[in-house]
Structure 1
Amino acid sequence: MVIPYFHVDSFTKTIFAGNPAGVCIIERWLDDTTLLNIARENGLAETAFIVGNNGKYDIRWFTPDIEMDLCGHATLAAAHVVVKYLYNTNRITFNSASDELGIQIEDGLITMIFPKREPVISVPPQVLIDSVSIPPKRVLKSRDFIFVYDSQDDVRDIKVNPVLFNQINIDPGGLCVTAPGLEVDFVSRYFTPQSRILEDPVTGSAHCSLIPFWARELKKNILSARQISQRQGELFCENLEDSVLISGYAVTYKTGEIVLD
């Protein structure tokens, strides 16, 4: 079996930035062990697998360790692959196990309609607090724990102690740290415990919670965001009544084939 494979950098217009994702186009679903092994062999934070045609696809996302319930940057990458290599359209529908995800494309900007995840005030395990170098000002939780800080510098300077951090099980979520931005409305970084990739460069799914939170805080529904990891990524966001819009650009880094004998 030969599987078309694409390596795409998401939430950026230039290679070597944003968040890299693998995209595999398959004719039918393979067993979960094979999908996980492919993701592990790819060695990227996420690999998206899509099955379908003509702008309508089933989608699943795998890290090198587990299957995820939702992944923004790999969905963006998959939409980029569909439009650039498979089917010339300005609308795509991805069906996952939990949600139908609508995608719109205009002048290269890919907009994803994602579920809104309202974060609530939370009391985290003490070991999670102890695992970060700067204590948060507020703690919220949806799928992920969210540590809120006063300044962009705090988010930039945070260090995570992996020995303590990896004692936490937030399956399938992680820790998002966030603050108001200097040049954008808000900034963030994202860390995943018990993962071979500690810091995710740009995390679209975390913005399902960040967008409604910052919309309330800043009293505006159209927001600009930047994930200030080493690779950096830009997101254009909108808070709607029952969902969020997350937009970004993507660029192909590599194309090839995966051969399963």
Structure 2
Amino acid sequence: MSQQSMDLGSLAYSHPQYLSPSSISTFIQCPLKFKFYKLDRLPTESTEAQHLGSFVHEILEDLFRRPRQDRTIATARELARDLWDGNWASKFHALKESGDAKAFRWKAWSCVENYFEMEDPTSFDADGIEAKMDGTIDGVRLYGIIDRYTVENGKLVVSDYKTGKKPRKQYEWEKKMQLAIYCLLLQEETGLEVERAELLYVKTGEFARYELDDELVDAVRVEVRRTWDEVTAMCDAGEFEARTGPLCGWCDFQSVCPEFGG
């Protein structure tokens, strides 16, 4: 049998060292996309929406590194201008597909203005900003970065900024699950209970607040363990399922996906 005709079958993959809340969501959406992104490390194109989220996050991150009295909308405006002139203008113009820079900056600033309508950043201090979490849930190693957390009356308040639209209730599980994972990791690290977990949808000025009750914790533990077991089983088999759905139109890997002729 020639080398060209030899069928080696599917090749196994090494198990990933850890999962993250976002990689769990990716796997739930499509295991093959998870493989391309997490295991094969295929390149992806950054989008304007992703840049918008990162730009707004950095403005709010830097705002909370200022003393309380300086966390004003005037300071935020100065930070936004400095960050844009520093490196965000060049990042934006380097995008493969981007719209008008002025419109992009107005969208970002609208999110910041909405944030100031949602809460007063001079009224409290953040105990953690862009806090790195590295822990385990049911034996699964997880890594994540929490936008912000505070301690109120000896309990944790975990906050995450979102620049997209608030999803309808039937589609909120992935974001709710990710936030709950952050809470469980932070509880493990600090030994403190969680008072509440919240998503700040700064595009629309809406909160989504959740209680870390037993039902949510149990559901998240089941999701984490099931995802890990499925990931490792597919790694061992060397075969990853392609799941089609509404998000396929925005996938970077259509050209190599068998569902799209790849």
Structure 3
Amino acid sequence: MGLTGRTAVVTGGASGIGRGICLRLARDGADVAIFDLDRHGAEEVAGEVARLGRRALGLEVDVASSAGVARAVERVHAELGKVQILVNDAGIGGLQPFLEMTEADWDRYLGVHLKGTFNCARALVADMVDVGWGRVVNVASTAGLNGAGPGLTHYAAAKGGIIAFSKALAHEVGPFGVTVNAIAPGMIDTPMSRRSPRADELFARTARHTPIKRVGTPDDIAAACAYLASEEAGFVTGQVLSPNGGGWM
């Protein structure tokens, strides 16, 4: 799916799903700016994108900070030009019982996932409206659809908010040629999920109860994102695409 001449911003692009998306969009022809708290990782992925023949920029950004996002967008505009594709993938994870959760814990999860999605969309959707074409792809989770399980109330609430935000924004910007969709992955083998307690056991249990009989890979999500970011998806907006191997239907 050709994206030549398009510029993308991918948040959380230094590893895992975000890295997979950066490389897929670059292979499809897009120039890519990577926003991530991990500056070294963002710069490494930018190098991988550049080796695919595309322009790239890796920046240290806390998406929960509107000022930080604004500074990063200034750099993108100066070096890569206006942005037509935004992929909001930045996120954090971890289990925490609700009765032990602090207000700071709750605020951090919603800040990174939900406010970060808002900050980046607010900063970049105007570019898309100006050119009359744009794609916003927000990475949510099946947790935002089914609540996931114990210890994930902050995560599930943030991901559910991203899904609702995507649908609401799709109503507003559709008349300007901009689509907004969400991806809700199931269990994906990433560095973040590998940090879960007994990750191998969790992956094996998930695979046993999934019709496809495996957990997902970053490339599975990157393929879904590439479609939603493409010209071919111009009639798709306000939708939730859930690559999860059939574990949740």
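Since every read-out is calculated from the coordinates, none of them should be taken as a lab result. Keep in mind it's a predicted model, so treat the numbers as computed, not measured. Cβ atoms are built from the backbone, for glycine too; each structure is taken alone.
Here mean count of other Cβ atoms within 10 Å over residues 181-188 was calculated and came to 18.6; which of the structures 1, 2, 3 was it taken from?
Details: 1: 18.6; 2: 21.8; 3: 24.5.
It was calculated from structure 1.
Comparing distance in nm of label points 7 Å out along Cα→Cβ at positions 101 and 173 across 1, 2, 3, which is largest?
When distance in nm of label points 7 Å out along Cα→Cβ at positions 101 and 173 is calculated for 1, 2, 3, structure 2 comes out on top.
Looking just at distance in nm of label points 7 Å out along Cα→Cβ at positions 61 and 117, which of the labels 1, 2, 3 belongs to the structure with the highest value?
Details: 1: 0.8; 2: 2.6; 3: 1.7.
The structure with the largest value is 2.
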